[in-house]
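These are the structures, in structure tokens.
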Structure I
């Protein structure tokens, strides 16, 4: 499986906006249109389209969160047609590589709703540690890159 994180531009922007998660996941992640708007108006926010073998399959975004003074993955979504295929895990690993290249071996955060056990389990498998802290109504998890 060849996973690539690509810049979002006028050629793929509308396709990224059209990606959808499964209905039961809609409360867990902001829409891609909101995320792109946020990236356009806030500093230190970096959105990427996730491609598998040249096919758009998802969206991922990281930022520098001023309140916790740490880079982290603030959005991840894989389109409902492509879930349960290891794409999310592979995309996060690509994001780790990108962050290390750009910012070095930094502490890196992510978060998830306390009842989103699928996401929490995935993040733990990728080496994130549950801090037990709740930030923005989500469980804060940290990994040293």
Structure II
């Protein structure tokens, strides 16, 4: 949990260090492993984030949290094709199971689909998605926050 809080405080190096310590104590913890992925992405080490994702994807049954975070890193590296494949997967899954609009927004934006991302942010806001409340301090949303449409969405 400490790694998560440090990430929101934008203390990414510390967040990654704490996640590493927690991984040593509990290497099977989804939340700890996801925090490693998140910390790497938020600190801009997208290649490493992608490198640690296969085991987490497998162990989590392709968790929507992992797919969204992974799409973000692919988008940041300019691999729009892979980001789009993950966005499409989240959209397809949302037709048969709950997939938070916020994760779908992150993946759509990473795939270069800003209009769709903004539509999904609005859906997230209306639904009361807790991730929307934290969007202002989550790098996943930085591109959308810079969009001139954001102020109207975040009222």
Structure III
């Protein structure tokens, strides 16, 4: 087998507690099958996601990121998902400047009743990141970081 067929992407999903996390839970309780490459971080609202969380996820080894919350107009905090969408528009050029392909981050709106949509979305994210290949932008930083900190102690 070649290295490309062995590659399994590491996906970090930042999910709204009220909608997408509940939709993912519905998919699980409904025994729907989806790829297990995702690590979920549950947050009260997508509007509270600091863009540095996304950069930190890449720094810690993520190959792709999903940010998902309530549908526009249905946010439990009134306008949190609108804030998240505006932040993405500002954050996208910074990602490109940092050398991170914006296609590695995807946004979706999934309600608590859409377990099937969660399955389709996460499978799509995993497949698209798999096609992009591993993200190696922070490997040099991570190789230097831990050694440097252990020498100082």
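Among candidates I, II, III, the computation of relative contact order in percent (Cα under 8 Å, 6 or more apart) that gave 15 used structure II.
Quick check: -21500 is what I get for helix-only ellipticity at 222 nm (-39500 (n - 2.57) for each DSSP H run of 4 or more, over all residues; to 500), calculated from one of I, II, III. Which structure matches?
Among I, II, III, the structure yielding -21500 for helix-only ellipticity at 222 nm (-39500 (n - 2.57) for each DSSP H run of 4 or more, over all residues; to 500) is II.
Each of structures I, II, III was scored by mean count of other Cβ atoms within 10 Å over residues 10-17; the highest score is held by III.
Values in this text are rule-based calculations from the coordinates and carry no lab data. The shown structure was predicted, so the numbers you read here are calculated from the model rather than taken from an experiment. Cβ atoms are built from the backbone, for glycine too; each structure is taken alone.
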